[in-house]
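Presented below are the structures under discussion, each in the form of structure tokens.
Throughout, read-outs are computed from the coordinates displayed, never taken from laboratory work. Because the structure is predicted, anything quoted here is derived from the model rather than measured. Cβ atoms are built from the backbone, for glycine too; each structure is taken alone.
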Structure 1
């Protein structure tokens, strides 16, 4: 097993990785910005190195500073968490060139899946269903209009190099396409340095379902069930659950088989997620993208399968067999994750501030992965995620009831907080029924 690990991230995910590493007897090093010096993950690591000011480009995305920290502390491996440099193929390659172990998929897999158009084409060739769309970037507006005539409206206009729900717009007619194409292309050039645009069929009523995969050290790819991720605002997830209430045993078999084919097509190693859109009226599903990293919502899979995905990541990176038998997976129960964000519960606008009260709920089936404690400051420099509240029950009804109790017992004061939204959602008849889609938040507002 790896003996020393640098965690190239912050907040709850850095804290969560450190927790598993400590349990395994691995020495941990945290890197942090000047703004994060007082956060729990910094003090909980065995050693901490400041890598720059608050601006992520000068700290958490500062490759030279992170590699210098790895060298000065003598670590063997780097875990990137999610976000920041986690899906940066050049960083992954550079880490290995420096003789360090990269806890993630190979740089080639990251590159292959990093461009949505290339990923679509690879998946189609591997027999994974893809939505009708362009096989090459729309070079300009005229090309987009030609594609629209073939695909039909409504359509999704996407940044080919985007991710995390960013760089997307819906066009219902030609006028909207003209507007959205320019908007998405400009955003993509600014945010990703790549203005390539993908045109794809848009499904007005759809569910977002993803499959957790793990590429093992022996070359096999296994699928660890699906997660329902349809409760979203601005195309970004707020709630995830596993198993999906929309997926039958027969559909699950098709989902998992497609996800394994997707991983095998790029020689995938380590943890990753195959994200799909599910048409609930036809039970057809289509490949959306592959996230070549650990997902924010990985805890729901951990609870249903009884495994520690970070430990499995470390074992794969070290060339070790998994802790479980890939041929005898035995999932059970139901898990739900709620993302506790520093944002108002109505418009979901960020509201940073000093945490004056932070009381986490406890009880049977309740887990909290948090990045803050009372006295910390939620700054405006990073994502608004403060914690993840995860609940587990014997079935979905019990998980929802435990979630209600846990939300009521979670006290946060200082920054804005979206806990009241979850209290509302957990009483919403559509959500409770399980028959919901990605439009549920809009209907609640």
Structure 2
């Protein structure tokens, strides 16, 4: 029997697999679509259907599927040396990858620590903020400031910093160390200009620091774009102004680039090139291997490290690590991925393709039920509301959008369902023609589902 035979796979899913978003009332009663193989920007279901991978897996399939260069690098390293203890041994792939990433990071973020993925990268960065202040004799400086709508992972501390409140029920994630600021969602500006909205967000940050006491705050943790919170792009100048406040109060600025790095926003790292900020720490994962194997990490500023190393170390050890830190197969995959991206100018192509992607999404604004489209680089979304004048959707809007997502799947497009958003972040190798195909499917799905809900066409909006 083939390893892709549907019956035994569905049986195993029903009896043995716990899903990442498991509806416990339906445990063992539901099934997911089964994928059998992939090529380029397409994945194939067990019924033979070809689907455009609109979310690039989970924001990560930068160079697409079936890339022999990465597969060969994985196989070669697995045969030569599949594992080495990161505590006692070094390997060439980890050393070469760290050097390569240091060339790509902004500023002096030259020291690289590898983890197993995005959650552990964020967790390690936050643990470093604890270590950093303890070594300097500031044990009270431990609070972490984050934002509503932010997403930072599934480990206990990273989850506690996640401002997607829908993730909170039935988990004990409340932590007095964590303080949440307002989401920088421009749709929440109301009658304010974007400049006034930004001023209010900055004032809120300053007020929060004063209320908590700057001597108690270790770090500000922020995604350049709040990805899983809804592809929320903060007002222009947001990150630079927040970084200046952090510097004034000796607060570490941690940029969570798990989604935005490695070309997703048209740059190797988005912090400086897109959002005008050089962080103290950057976390990364996903696109570093284009999803072929798990790998994450953080890059730390030399200026920051100077305060807790050498004659300022005080006999300390940064005792944070994982069995698969510096994992040689994963590092070899990342090296091959970066080399491929450079050889094919993938990041440059993504940057050049971004305006066309934005325009294509914006062409959907004339449809009833489409409240907004927004994008940066090759990550974007279509917000679908039964009443497009609202800033945020309700339960009916989420059900409406899920119908659209399901119809897209039937028509040959995977769209990431995210509340009232249809999220798209395709492989960076996507062509104009493939973007047209993707948007044509979305147009048909939105039109059909909108018509079923009695929505009527309106005058097209200017693009």
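In terms of mean projected area of the Cα convex hull in nm², which of structures 1, 2 is highest?
Details: 1: 19.4; 2: 23.2.
Result for mean projected area of the Cα convex hull in nm² over 1, 2: largest is 2.
Given a value of -12000 for helix-only ellipticity at 222 nm (-39500 (n - 2.57) for each DSSP H run of 4 or more, over all residues; to 500), point me to the structure among 1, 2 it was derived from. Spell out each step's value before the answer.
Values: 1: -10000; 2: -12000.
This figure was derived from 2.
Ranked on relative contact order in percent (Cα under 8 Å, 6 or more apart), which label among 1, 2 comes first with the largest value?
With respect to relative contact order in percent (Cα under 8 Å, 6 or more apart), the highest-scoring structure among 1, 2 is 2.
For which of the structures 1, 2 does the calculation of FRET efficiency 1/(1 + (r/R0)^6) of positions 16 and 192 (r between Cβ atoms, R0 = 25 Å, to 0.05) return 0.00?
It must be structure 2, since only it matches.
Among 1, 2, considering only distance in nm of label points 7 Å out along Cα→Cβ at positions 176 and 416, which has the greatest calculated value?
Working: 1: 2.6; 2: 3.5.
Largest value of distance in nm of label points 7 Å out along Cα→Cβ at positions 176 and 416: 2.
Thinking of 1, 2, which structure, once mean count of other Cβ atoms within 10 Å over residues 120-127 is computed, gives back 16.5? If you can, show how the numbers build up before the last one.
Values: 1: 16.5; 2: 27.2.
Derived from 1, not from the others.
Of the structures labelled 1, 2, which one yields 0.80 when FRET efficiency 1/(1 + (r/R0)^6) of positions 88 and 136 (r between Cβ atoms, R0 = 30 Å, to 0.05) is computed from its coordinates? Write out the running numbers ahead of the final one.
Working: 1: 0.80; 2: 0.55.
Matching structure: 1.
Say we calculate Cα Rg over 2.2 N^0.38 Å, for residues 96-159 alone for every structure; which of 1, 2 gives the highest result?
Numbers: 1: 1.50; 2: 1.29.
With respect to Cα Rg over 2.2 N^0.38 Å, for residues 96-159 alone, the highest-scoring structure among 1, 2 is 1.
When distance in nm of label points 7 Å out along Cα→Cβ at positions 200 and 248 is compared over structures 1, 2, which one is greatest? The partial results should precede the final answer.
Values: 1: 2.6; 2: 2.0.
Once distance in nm of label points 7 Å out along Cα→Cβ at positions 200 and 248 is worked out for each structure, 1 has the highest.
Upon calculation of mean count of other Cβ atoms within 10 Å over residues 56-63 from the atomic coordinates, which of the structures 1, 2 produces 24.0? Show your work: numbers first, answer last.
Numbers: 1: 18.2; 2: 24.0.
This value belongs to structure 2.
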